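Next up, some structures in C-alpha cells.
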Structure I
Amino acid sequence: MIHSTIYDVAVRAGVSVATVSRTFAKPDIVTEATRKKVIEAANELDFAISRSATALKSKHTFRIAMLTGEAIATWFDSNLYKGLTEVLQTHGYDVSLYGIADTEQRMSFFDELPLRRNVDAVIVASFNVTMEEISNLQGMGVPLIGVNVPHNEGFNATVSIDNAKSMRMAINHLHALGHRRIAYICIDVSEAPMEYSADSRLQRFESACAAYEDIEQLTIALPRNDFTVDEAIARITVMDQPPTALCCLSDGVALPLLYKLPKAGIGVPNDMSLIGFDDSDYAAEFGLTTIHQDPQALGRKAAEKALSLIDSATFGIDLGEPFETARTFLAIRNTTAAPRR
C-alpha cells in the first residue's frame, strides 16, 4: 500500500507544502477556509502527519510524565489521570504513568530523566521531591507541576487543597454538634517511605482540635504495610472512655469503619459519629459525612499549567496564578450527629 505524502495533500488542496505543514503544526496562523481545505484533502487521502517529525520540528516530545505514589487504580489517582487526559489529549499529548513506591525509585526517575529526555513536563501527585531532583529538571528546562504536594518549594506550579482548612471544617462541625472527645484514625506516618501530603492531616487535625480548650484529642495510627480498620475498632472497644467521634485520614479508612463498627456493637452515628476525607466513590451512596475534593478538576488545572509552562504561545493558555489552592467543602450526610448525653 502506497501512503499519501504531504505533497499529495498540497496538490489535492491546491496549496503549498508549507501551508499544509503550517496547518498541522500551527493551525492558529492559517485561515479557517485554508485549514478546512487541507483537512478535507488529508482525510480523503487518509494522510496522517508524522508525530515524530512534528516532535523533531517543535522540539516537543508530546509526552508528559505523571508520578504517583500509589496504584493508578486508586480513586484519587485514576480521577486525576482522567482530568489530565481530558485537557492534554486535545493538544496531542499522551500521559505516561510512573509508579513511585519509595525514595529510591523516585531518585532513579529523576537521575535517568536527563538521559532519556522523553517528556515535556513532569506532574507529581501527592508526595515530595527534593531540591537535588528538581535541579535535574531545571537543567533540562522541563517544568515540574505538583498536585496536592506537601510544599510548593522548587515547583514551577502547583494546585493543591488546603488540608488545614479542610480539617478545621470537620472539627468545627463535630464541636458544634457537641463532641468533646474526638479520635483521628490514620496510617502510621513513621512508616511512610516518602513524605505524602495526606500524612500532614494528622498535624492539621491536632491544630484544629487545639483551637478548642474543651476538646480531648486522640490518635489511632494503623500499620501502613498491613492496614486494616479491625485494629482501630479493637483499640476503641477496650477504652474506658471511647471517643464520641472519629475523624479519618480518608474515605478509604472511613467506609470500612462505617461497615464494621455496627458489627462491634457501635452504632453510627447514634453511638459514634464518623467523618471521612475525599468524597470518593460510594461515600454519598452510603451517606458518609466527608470532606469533598475533586481530583478531576485538579487534573484539568494541572494540565493547563503544564501546557502554559511548556509553550504558552503555542497552546494559548495563560499560566495565571502559579500556585493555586483548590476548593474543598464538608459534605454533611448521615454519619454525624450530636453525642448521647
Structure II
Amino acid sequence: MNTRYDTLFDVFFSNVYDTLMSPTIKDIAARAGISYATVSRALNNKYGVSQHTREKVMALAKDMGYRPNAIARGLVNRTTMTIGLIIPDITSPFYPRVALGIEDRLLKAGYNLFLCNTSWNVARERDYLDNLIQKQVDGIIISSMTLRAEDIESYVPPEKPLIYVTSYPEGTERSYVLIDNVKGADMAVSHLLSRKRRRIAFIGSEQERHSLEDRLSGYRKALHRAGIEISEDIIVLDKFQEQSGYKIIRDLIEKGIVPDGVFAENDLIAMGVVQGVQDSGYRVPEDVAVIGFDDIPIASHPDIQLSTIHQPKYRIGTYAAEILLRQLGKEPSEREIERITLQPELIVRRST
C-alpha cells in the first residue's frame, strides 16, 4: 500500500504518546485519597457518588490536565469514534460545503472525520477505502466515481456502514443522499427556452459520470418536450474545470457554431463559458444566455451573476451524516435503507 496515504490517518495517532503520558484515573484517585472506582464513577457521571465528591474529582481532573483516553474507550466499546469521508475533488467549491455539513453533524455526535481526496482517481479511491478499513473507522461516507456497486462494496465489509453522497453506483443496496439531477437539468433548459433560446448547447464533464448521465437526460427531456431537435454537435464533454468551458465555447464559435443558449453541467464550466463567449466578441446574455448547476458561492458575485440550479450542499452532507449515525451499532439486517433525493431550485441572475 502506498504510504503517502497514511499521513491522513497519522493525525489520529499523533497524540497517542501525550495521551498515554497524561494523568490517569489512578493518579486522580491518589491525589484525592479515594478509590479508583469512585473517581471513575464521578468522571462518567454514574450513580453512587456524592455531589461533593463528584465536584472534587472534576476539579482535580481539570487542574491535573486529565483527558479521557479515547483509544482505551475504543477498545472497550469496539469503536474508534472516527468516520471516513471520500470525495473526488477538494479544490471544487462544491464538495467542501458538503463535507462541512457532514463534519459539523458528526462532531456534534462526538465523532472525528478523516477526509480523503481522490482527485478523480479511481485507484486512489480504492486505496483510501482499504486504508479506512484497516484503520477501523466506524463508518464511511463516499462520493464515488465507480459505476457498479460491486466494484466498490467488495472493499467494504457488510457490517461497516457505507453511505453514498451526491451520487451512487448502479445496483447498490446501501443508503444515499443526492439531488434530483434530471429535474434540475430540465429546469435549467426550460428556463433558457422561456428566454426564447432555441439552439441550446450542453457542455459537461467526463469525470462526473453519475451526474453527467442524469443532467444530460434532463437536457434532452426539456428539448424533446419543446419539440426542438437535439443537435449532437453542440453536446460537448471535457474535464471538470473552468478552462474546459472556456476552451469548448471558443472552439465552437471558431467553427461557426454559435448557440444562443448554453447549459453547463456545473458552475465552474459555466463561468468559463461566459468568459469564452465574451472574449469571442459576443454578449451575455443578449447573444448567448448561460446557466450552470450547483450554485457555488462565487456564482452570486456582483461581477459574475450566474444563473444556476441551486443544490442544498450543506444539507446534503448533514443528511448523509445523520443516516450514518442511525446505522452505527446496528447489524446490517437491522439497518433501514434510506434513499433521499432533494429537490433543486432555479436561481435566475444576470447571465440569462
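None of the figures in this text is laboratory data; all of them are computed from the coordinates on show. Just so you know, these numbers come straight off a predicted model, no measurement behind them. Cβ atoms are built from the backbone, for glycine too; each structure is taken alone.
Identify which of structures I, II gives the largest calculated value of distance in nm of label points 7 Å out along Cα→Cβ at positions 218 and 322.
Details: I: 4.6; II: 2.2.
Comparing I, II, the top value of distance in nm of label points 7 Å out along Cα→Cβ at positions 218 and 322 belongs to I.
One of I, II was used to compute distance in nm of label points 7 Å out along Cα→Cβ at positions 42 and 234, and the answer was 7.7. Which one was it? Display every interim value, and only then the final one.
Details: I: 6.2; II: 7.7.
Computed on structure II.
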